[in-house]
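Some structures are shown below for you to check.
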Structure P
Amino acid sequence: MERIESTIIQNLVFNEDFSRKVLPFVREEYFENYHEKIIFAEISKFIVKYNTLPTTAALSIEVENRTDLNDEVYKQTVESLSKLEHAPNDKQWLIDTAEKWCRDRAIYLALVESISIADGGEEQKKGRDAIPSILSDALAVSFDNHIGHDYLNDYEERYDFYHQTEEKIPFDLDFFNKITKGGLCNKSLNIALAGTGVGKSLFMCHVASACLLQNKNVLYITMEMAEEKIAERIDANLLNVNIQEIADLPRQMFETKVSNICKKTQGSLIIKEYPTASAHSGHFKALLNELALKKSFRPDIIFIDYLNICASSRYRAGSNVNSYTTIKSIAEELRGLACEANVPIISATQTTRSGYGSSDVELTDTSESFGLPATADLMFALISTDELEELGQIMVKQLKNRYNDINMNKRFVVGIDRAKMRLYDCEQSAQHDILDSGQEEEYNNEERTTKKFASLKF
């Protein structure tokens, strides 16, 4: 059976694309056989010096010129060189296999070094405090050689990027799709700002329900309410039943309604409860791994209810850290989680006392931390007044938007049915009374593009 080490060395000699990709990440000590260490070292030196792949003849000459090899090692090295031949393999398979081998070898060597440090080996100059760093470096081994975008040479990639269709999760609410240009994109943190009882959890439960009906896998993490209470709200939304009447439904009717929902979607919804302020991004990552292993469940979108009552992995509970620093770090960790899991995250935050009950909310009304808006990709306020409640509406005001021009549809209203935990689109006439709404009539995209470029000369 062909050893992966031999395959790697063969392709380092005969496959230039593979060599350029892999060579910066392979280390001499990863090879177990001494003669393979020698061949790799000579390949590496040759490529660095001459910027081209060596032939087996050139490698043989370089090995022959070495004075540090005994006859046995020299014989084994030359024999191995003579067996090298071009054997085409799938490029991606080669890279993936070599990456896994490098990581496995790095982890093995790190464990050996860590054990030696722990045993107090005399040859060890590092203390035990170095062990976590050694293991972390090994686990982080990957073939990531991106060193930046070359503006002049990478124009084709840039043009393709401009014209690719970005994968998004759309809302079932027209104005939210307008302000996000079609929905939430992956690796984004999206925040709803509202006072107590205004509708933060209702908003998230509604959007979670809508995502489920789009055949998406939804993970809902709650730290404010019990899993059953969140499920009850989602029941009210999906089953179209007043939340106060769910408990009165006959079992058969309830089962029939839930069964009908199952037929409408291929997605799944997992609700996970954590005690208030007890869980942080590290716990959420562990949950994702556990769900993948036990249920083969990988979320398309994550809801966290809500941000202010999460913990931070950077600071211990009870540590002397101000709320600004804590909330900012939580937001940064959640956005990091969104990037790592490649999903959008929706969460919420409280308004300050001045913002509570106000008919207008600004970024300065963000409770405890102005660092939160700086981290979020989309942030909007949910505003409720007595007048809006009478109309069965809730106002949405954009506070920050990386998706679109924040001045377009800066304010708008959506219908709200608190009994059934639902949001819905209002008639266009409902938007007319909103001052500073930014509801300008939009150009047709094609017409706008034509006007924009008509006067340009190339």
Structure Q
Amino acid sequence: MAKIKTVYVCRNCGNDSPKWFGRCSSCGEWNTCVEEVERKDTFSKRPPFGMEITKQKPMLLRDIEGVNEERIDMKNEELNRVLGGGLVPGSLVLIGGEPGIGKSTLVLQVALNLPNLRVLYVSGEESARQLKLRAERISDKQTECYIVSETSLEQIYVHIQNIKPDLLIIDSIQTIFSESVESSPGSITQVRECAASILKFAKESVTPVFIVGHITKDGMIAGPKILEHIVDTVLQFEGDQHYMYRILRSIKNRFGSTSELGIFEMRQNGLREVSNPSELLLSQNHEGLSGVAIASAIEGIRPFLIEVQALTSTAAYGTPQRSATGFDVRRMNMLLAVLEKRAGFKIAQKDVFLNIAGGLKVKDPAIDLAVISAVLSSSLDFAIDKNLSLTGEVGLSGEIRPVNRIEQRIGEAERLGFKKIVVPGFNLKGVNIKNKDIEIISVKKVEDAFKVLFSSKVKKA
């Protein structure tokens, strides 16, 4: 006979309490309490995936045999880069992103590109016919990919025992429920218990697992925070639905670096790898137009050049507008204050609009110099040389601070045919610039950079 009781669970950490609480006693967050119905069975539970559980014994560290397991090649360079060189056997990978961004397309494309592996694709959101239509649109390869539309965790383990897959894909974890937990699918308890059971299966059977996770309106992965703690890798799939480019970031990775990212282009036939994002992110028709600056940025360890667009106009109303797409608005306001205080340009009564071309969200502080140069270019209505790129972080006193990986930034600009690049003056120590086919201009203050960019324009005017 099952006993039913009501508990209150924190959405952030998963801590439960028999009474309602305003502030969680474990993590200290407010208003994270949700009501859950829990059923406790009086009988002993069977192993969740029908396998005999072997009891582990403590061992000395020196007695544990180390095995160098080869990573699984995903036949996708961008995904391999983000995973740290390939998929580790027995790892649990969580992929999150906004609705319609391409999570299901990515994992299905991965499953269809592995001809030598037996893949089990479990979908709790789409039928087998829907997946068939998408698979025909993505690829025409004949692969050993099994499709099943199932939401019961116990039935999924039955399919696993029958097929014995080399790779398991679950789309999504919020739709899976266990019959041993008396709560609705997607609840805190269900997500936590199902994820823990899948993790146990992955570690004991050494089978890699991809799970797709939904996100909330705040951009966080739905469910308890413990979901991100127990998995081995957390990948964030982001981008604007109105643009074709998608970025796959690594937020957590136990088997590799979190500084890597992969860039994809969404097409009719699926996601295409973008090995050279600079050529796609740069437009070639901005010659003679003001408010455009080319920045040499680095995301992860990949250098690429992006186009920074700015527009300034007289404020139509009393309060000027400040808007930025793909860039932090607060940092833009800081740069505008530096531009007015340290450089002496009056833009307090002007509307400022900033856009990073391509729909990318860039967090690299090295594009600060390009941002203020684009704003000033639009304010003065002077165009910046199209063969010139900029890199440098701007401090509060107006100094140009050094940035990391300066040689890679210079090399990327040189490879794409740029003639000049403006870099921080303190970055050139120990850098070999003799064999470079690009003019390197070092500046230490924003005033020096503006003299390089606009002095000839002012003389002509």
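Values for this structure:
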{"read-out": "Value -7500, calculated as helix-only ellipticity at 222 nm (-39500 (n - 2.57) for each DSSP H run of 4 or more, over all residues; to 500), assigned to which of P, Q", "value": "Q"}
{"read-out": "If Cα Rg over 2.2 N^0.38 Å, for residues 75-138 alone is computed and equals 1.65, the structure in P, Q", "value": "P"}
{"read-out": "Read-out volume of the Cα convex hull per residue in Å³, computed value 239, structure in P, Q", "value": "P"}
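Coordinate-derived values only; no laboratory data. Bear in mind the structure is a predicted one, so any value in this text is a computation, not a measurement.
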